[in-house]
Structure P
């Protein structure tokens, strides 16, 4: 069976109780989703349990982040074990908004992202690992250098194991929330290079089976051209996942 496309939504830090209820209603009333689309929504931690209780069964819920530690004296953290115990089997790691941080020098390192990824996989979770370059790096021609520097600690942490629990999300930072989408040609070229690099570090079968998805201002208008590319196995959608057009994006695999 051909691998299913992963259609991910990232709600980020958005949603009052009322707004979340309306978003869930839109998804619940979205009709039959294609068999080829596996849908996962990354929900703010405050709303995870309430959304879990009312969201249709064919959409999985993800955390937007996970602790690199287990349970213990780590105020404000949520461990992979706690998430699994609550029925949450997916998490994001390494989103650019966490890599860049909330001030100069405060972002997560690639090693921290790798540690979080390994901790989540060890607990039995599936992980969407985000990588991607900034505009200056794209213009300087160092896109793959950046992606490799972000991937290498994850590859080392995982070794040759558990790649079936991993989805790589290529998210060029210059396209996130800007309305500027990488062209299908740009995304396909980079994601093909990422796949080839992972093959060189693991093996051809692992790389072929790995889902590499695209994120960065994906919309109902841009999704069809992107999903047609052979190395784009789905999307991680930000702003549009809060709107009704997310249903159209889910259905673009038909």
Structure Q
């Protein structure tokens, strides 16, 4: 995260931290796999799942932000923090995300540090849940990216595809994936304590930096208010019919 912070100072764009988010988990997964020296199916499994998720997310964020101004969230903080932005950004953006990353990674660290040769029903269940989350996040991001690339949709709200069933399919997907990762770690010794991982990411996306920040951005937008009335905020569900 310190590396990405230095790059952000050079580029004058703190939005690069969003690329570092996915890559940071990949780094943790690969590093703990090598350090643990427990090269069994379960360890490779969880490392591959994190690798697929982290690389996909990093690539998506890179292309989403390419040739664009700094993300509106960081831009606002840059204005609000003034001269103290560089210092506060290091601790309140990069180091804070690094801390969250470490806590959320507890299932990965546990799995890669324990000698476990066989797979169990928990692994199968965890993979299935992870796949559901991955599909929602990847499909939601892809559909939104294509929607925004079409100039005819400028200023409009994405309401089709998976966005028809939840206003935040990407957040639902990410939360679901981490619950799947937790279930893979659950049967291990002290595995229950890694529940802090999915609880933290769920809390952050539902109550702090995810849905609340994004929904605040659209306050006063009539089209979004109508979309909000008809569509579930988080869990996918059939849209309500207009009266």
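A few comments on the model shown:
- Of the structures P, Q, the one that 0.45 was derived from, the read-out being FRET efficiency 1/(1 + (r/R0)^6) of positions 187 and 211 (r between Cβ atoms, R0 = 30 Å, to 0.05): Q
- At a computed 4.9 (distance in nm of label points 7 Å out along Cα→Cβ at positions 51 and 83), which of P, Q: Q
- When mean count of other Cβ atoms within 10 Å over residues 11-18 is computed for each of P, Q, the one that comes out at 13.4 is P.
- Comparing Kirkwood radius over Cα pairs in Å across structures P, Q, the highest figure is found for Q.
- Given -11000 for helix-only ellipticity at 222 nm (-39500 (n - 2.57) for each DSSP H run of 4 or more, over all residues; to 500), calculated: source structure among P, Q: P
We did not get these values from a lab; they are worked out from the coordinates using the rules stated. Predicted, not measured: the structure shown is a model, and the values here were computed from it. Cβ atoms are built from the backbone, for glycine too; each structure is taken alone.
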